[in-house]
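Before anything else, here is the set of structures, which you'll find just below.
Values in this text are rule-based calculations from the coordinates and carry no lab data. Predicted model, so just to flag it, every value in this text is computed and none were measured.
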Structure I
Amino acid sequence: MYCGRDFKPMNQDESRVYGFDFVNDLGSSEKLVSTTWAISVVQGADSFYPHRLQGAPFLFTPDGAVQQTGTMQRIGGLIPGVTYCVRAIAVTSDGDQVSLRSHIYGEAVR
């Protein structure tokens, strides 16, 4: 499911951690137990797009929350003029699978 907003554009020489919070997709006692991230090209060309995901994704408990409802992934080296779709797929403590996605636009260094 689309998360409702795109992430801020990223310069080619940047590397940032992005995250999704699945709090609205979980039951009151449910938490995330594992996650994977995927990246694809929506517009433009980048033959090395899978390498834009840097390192392994991780789970977190957002400030003020009592359950582990968030997932984060470091992303970097986006190509200027290319729009990427990033998607987090998470498995919950109830055995459900939920996903959220958004877009990131690669910008040239100014």
Structure II
Amino acid sequence: MISTESLSAVLGKVSGAFVALLYAAFSLTDLLLTRAAFSLGVGEANPMLSWLDGHGLFVPAKVALTVVAALLIGFLYSRGRARGIAWSALLLMVSVVGYHLWGLGAA
């Protein structure tokens, strides 16, 4: 069993810039896969992003949110509590991309 201390030590050796770049890569992949789903007639599940899409602001908003989140991850990663949040956000984006791939494969 991995202890919290050993996991924290391992995650502490990873740079915040690396985690921020991974987050940005998965978030932008989400953007591309979402646009692909839109072309198949699938709607956006997030109500705020759905509203932005209806006003032609989906792509700029998604890019802006990605940049802000990646910068926050990069700058705050060295703080212990922010590290867990950063990894949680990255795990969420990996899950979203996986969901898109599964959904597009089924379509």
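When helix-only ellipticity at 222 nm (-39500 (n - 2.57) for each DSSP H run of 4 or more, over all residues; to 500) is computed for each of I, II, the one that comes out at 0 is I. Calculated for structures I, II, percent of Cα pairs over 18 Å apart is largest in II.
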